[in-house]
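These are the structures in question, set out in turn.
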Structure 1
Amino acid sequence: MPINEIVAKAILDEAHRAWSVGDVEGVLQTYTDDIFYQCNAIDLRSPPAIIVGKPAMRAFLQPIASITECMSVTESFQFHSGIGRARASCFLKHRASGHTLTTTYRQIVMFRQMRISRMEEFHDAAKLAAFFRLIEGEESRSAAG
């Protein structure tokens, strides 16, 4: 049975809801086992990061969830020919220092068997990289302290 816009948005919203409460396993439940994830904002000097499969996604998401409080929501969503296009808002707060980041990003989302099978995210790479450099510096100072 083909997925429709209402169901596709509900699946994406559930992924954002789970992320917003720090539930990495809940996020992973919205993905297929062979999830393909691509993100432009991991490292400014490198090509986009590509992560394949739930174990790799877990390894990517858990460290972020362990040091930050996160909230993300779908602001807009369009669905055509089986492909979702979303704009999301995101808030990150570093638990140790209280540093925050508020930003928006775009997502292209594909679905299979009522789950997300492919997700491409497009962030303000410089802004996100600056935030993670800032909190990595805080983590280093805390460890040395």
Structure 2
Amino acid sequence: MAIELNIKGKQVTGKFNFGAFYKANKLLSTEQNGTNAGDGAVNLFYGIVTGDVMMLPSAIAILVPTKLTDEQLSDAVDALNAAHNGDIDAVFDEIKEELQESGFFVKAVKNQIKSMDMVREALMTKEDTTEVQKKSFDEMLSTLKENV
């Protein structure tokens, strides 16, 4: 499957293939010790499954082959929302389904879950870890597990 987007007045088909996976890791990864952490695909996945509206322009930027201005990204989000009759949840559902069908994104999320499971016990027993941090970690882990 694919996502149909209206970019600059033209229909563009976007897929969460390896190119999108690569671009997500390049654009959305956090930085750790001065290097790219390679978690951009997971960050996109998590943002979409939790309904982070600000992740929509990022998803579109990752799906299209050309660089878009902020205005073009905004217009594309509006067009995608209009194509779903203003139902923003339907927009998220469509993108989420596409991400869940991508072996590249699912593999990255499963690897993240495995890593998080390995550090969870140590994190929960650290004295300097706050209850809010523990709860946030558990919620993220649970959300990722529920959506792959």
Structure 3
Amino acid sequence: MSDFDEKTHYLTGIARSRRMAIIFVSLALIIGAVGARFQDRGMEVAKDPPSARIDYAATGTATNVRIIYVNDLAYRTEKIGTPPWKFGFRARQGRTLEVQVDNLTQQGTIGCEIRAYGEAIYSVAETSESTITCATIVP
């Protein structure tokens, strides 16, 4: 190959590479613009199911009670103390809720209540029984 042919071949290759680069950059810009325009149409962000504000309460005149309840992590938890007692958390629809109140002194009264969305969904009026349970499911 002569110097002239080699130089022509080299320049032709550079020109071809420039044209290909222009084509690829143009395609990338077009695809990017079209993709940005339609991005919101086909993609919905998955949302967590709604949750309710849950409030447990133990009431009464007893001086020593044990409260066993299902906490915000769905574990049974135990507290010993004197009413009134409250515990609040968020829970998803369909979850089991439970509060058990034991009167350890057998004197006085005990009661319990479960509230969701600020309204009572299960309650046991104050009674002289030794153990009561409030149990329901998040509506």
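Taken together, the values in this text are just the output of simple stated rules run on the coordinates, not laboratory data. This is a predicted model, so every value here is computed, not measured. Cβ atoms are built from the backbone, for glycine too; each structure is taken alone.
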When distance in nm of label points 7 Å out along Cα→Cβ at positions 28 and 84 is compared over structures 1, 2, 3, which one is greatest? 3
One of 1, 2, 3 was used to compute mean projected area of the Cα convex hull in nm², and the answer was 9.6. Which one was it? 2
Out of 1, 2, 3, which structure matches -21500 when helix-only ellipticity at 222 nm (-39500 (n - 2.57) for each DSSP H run of 4 or more, over all residues; to 500) is calculated? 2
Value 2.9, calculated as distance in nm of label points 7 Å out along Cα→Cβ at positions 52 and 108 from one of 1, 2, 3, is from structure 3
Structures 1, 2, 3 compared on mean count of other Cβ atoms within 10 Å over residues 20-27: the greatest is 2
